[in-house]
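What follows is a group of structures, each given as structure tokens.
What follows draws every value from the coordinates through simple rules; no lab data is involved. What you see is a predicted model; the values in this text were computed from it and never measured. Cβ atoms are built from the backbone, for glycine too; each structure is taken alone.
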Structure 1
Amino acid sequence: MIEEPYRWVEAIANRREYIEHQLAVGSPIVALSYADGVVLFTMSRERQKVFEIYDRIAMGGIGHPGDIERLRLAAIELCSTEGFARSAHDVSLRRLANYSLSPALKAAFEQVYGAPYLARLLFAELGRGDAPNLFLRLDYDGSIQTNGGNFGRTFEEWGVVAGTKAAAERMERLLREEEVTKAPLSHAVKTAALAWSAGHLPLAEDPEAKPPGREELKKHLDAQLAQAAIECAVLERSSTLPITWRPVPEAESRALLDGQP
């Protein structure tokens with residue numbers, strides 16, 4: 001009996017190691033504020049990774065397609081039910097994550113005899129009026145990380161998810177050097193693409209190696225643009241409809257990256 005708690009801890013550690021290994025090859029996703037709302041950006045070769053959830057809420061996910069789809073459908077159903085029972089203004093990303101998705105992910109992760117979710121999610125919520133945009137990262141174990149605003153933390157106008165912690169940290173370092181909140185969509189897309197490249201570029205074996213420069217990131221991005229499809233969408237503050245989601249066609253995304261009007 002004494003060994004049982006230790007076996008559970010060991011099982012959880014093995015479970016975490018397995019999931020991290022599965023997620024390590026995931027294509028990063030970037031979401032950041034710009035002058036007219038929020039832009040979400042990623043690149044892939046096979047499947048959709050960025051989705052609309054509700055009027056002002058979008059989601060991106062890396063991991064197993066089946067698990068991402070299950071979580072996407074659950075998020076849509078929860079938001080729709082809340083909006084129908086109360087009102088669309090009562091639907092919020094914090095409620096969705098804190099009271100519904102996070103407990104479900106935590107329970108699945110800690111139940112060692114069941115299958116965990118192989119997914120890491122990024123949510124973005126377009127702020128109403130003068131309220132800031134909210135970016136929220138939800139991990140496979142139910143842990144939540146937001147872009148600040150609580151306990152004296154200042155808001156960061158972006159959010160990222162990547163296959164590894166080191167890749168995500170590299171993306172965050174780059175975005176902290178940028179100022180895009182008042183920038184047009186073209187500049188935001190270019191910044192998001194550069195951040196994506198920072199998260200996708202293979203990590204150096206030497207942990208003390210110098211971080212890649214912008215030229216190296218641009219070179220890697222150009223190489224990937226020749227092989228993969230761009231997936232980009234926006235939550236537009238200027239939309240005249242309650243639904244602010246607009247997918248950005250790949251041709252328009254590539255034109256924005258090329259600096260064309």
Structure 2
Amino acid sequence: MIEEPYRWVEAVANRREYIETQLAGGSPIAAVGFRDGILFVTRGKVRQKLFEIYDRIAMGAIGHPGDIERLRMAAIELASTEGFTRSAADVSLRRLAFYSLSPVLKAAFEQVYGAPYLARMLFAEIGGEPEQDLYLRVEYDGGIAANGASSSAGQNFGALSGTKASTELMESFLQREQDPRATLAHAMRTAVDAWLLGNLALGDDGIRELPAREALMSEREKYADAKGIEAAILERGDESAIRYRTVATGEIVAAIAG
């Protein structure tokens with residue numbers, strides 16, 4: 001009997017190590033607030049990594065495609081049900097993350113005889129002003145970090161990557177460079193640079209300190225054609241019920257070149 005709790009703790013530890021290994025190579029995602037909304041940027045090979053969840057909520061994720069899709073559909077269904085039974089204004093990211101997704105992820109992670117979710121998610125909810133925007137990182141074990149938890153709370157950005165070191169480096173950069181009143185072009189360059197840093201920080205031999213600005217600009221030039229870059233915006237204006245839109249490649253190229 002005494003050995004049972006130890007076996008469970010050991011099983012959970014092994015489970016965490018396995019999941020971290022599976023997620024370690026995931027391409028980073030940066031979410032940056034700017035004057036007219038929130039910009040998501042990542043880079044992938046084939047599959048989509050950025051999604052609309054509800055009117056004012058978007059999500060980026062890394063992990064197993066099947067698990068990401070299951071969680072995406074669960075989030076959409078929960079938000080849609082809340083909006084239908086109450087009102088669209090009652091749908092909030094906090095309720096969605098803390099009271100719906102987090103318990104599901106925690107239960108799956110701690111039930112050692114079942115399969116866990118191999119996914120790590122970054123959510124953003126657009127507010128009326130940049131100061132009202134919300135960013136939440138939801139982990140595979142149900143843990144939630146808000147608005148750049150590795151830095152000070154309340155920052156207008158979010159970062160997600162395959163490793164803790166990579167995420168923290170992105171947050172350090174975004175804390176220094178992000179401007180909630182900036183233009184889309186400035187936000188695009190900042191988000192692309194954050195992705196670059198996160199990508200360079202992956203692996204045992206990855207960077208651990210912010211490089212010189214010139215070195216980062218030189219690295220950015222390698223992606224001037226925007227090949228593989230995926231970007232989406234949650235727009236702040238309420239002129240349209242549809243806040244989410246994907247950013248065209250030409251728009252990305254123009255911003256990077258600027």
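Laid out as a table, the results:
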item	result
Which of 1, 2 leads on distance in nm of label points 7 Å out along Cα→Cβ at positions 142 and 198, largest value	1
Among 1, 2, structure where distance in nm of label points 7 Å out along Cα→Cβ at positions 126 and 174 as derived comes to 2.6	1
Parent structure of the calculated result 18.3, 65, given that Rg and Dmax of the Cα atoms in Å is the read-out and 1, 2 the choices	2
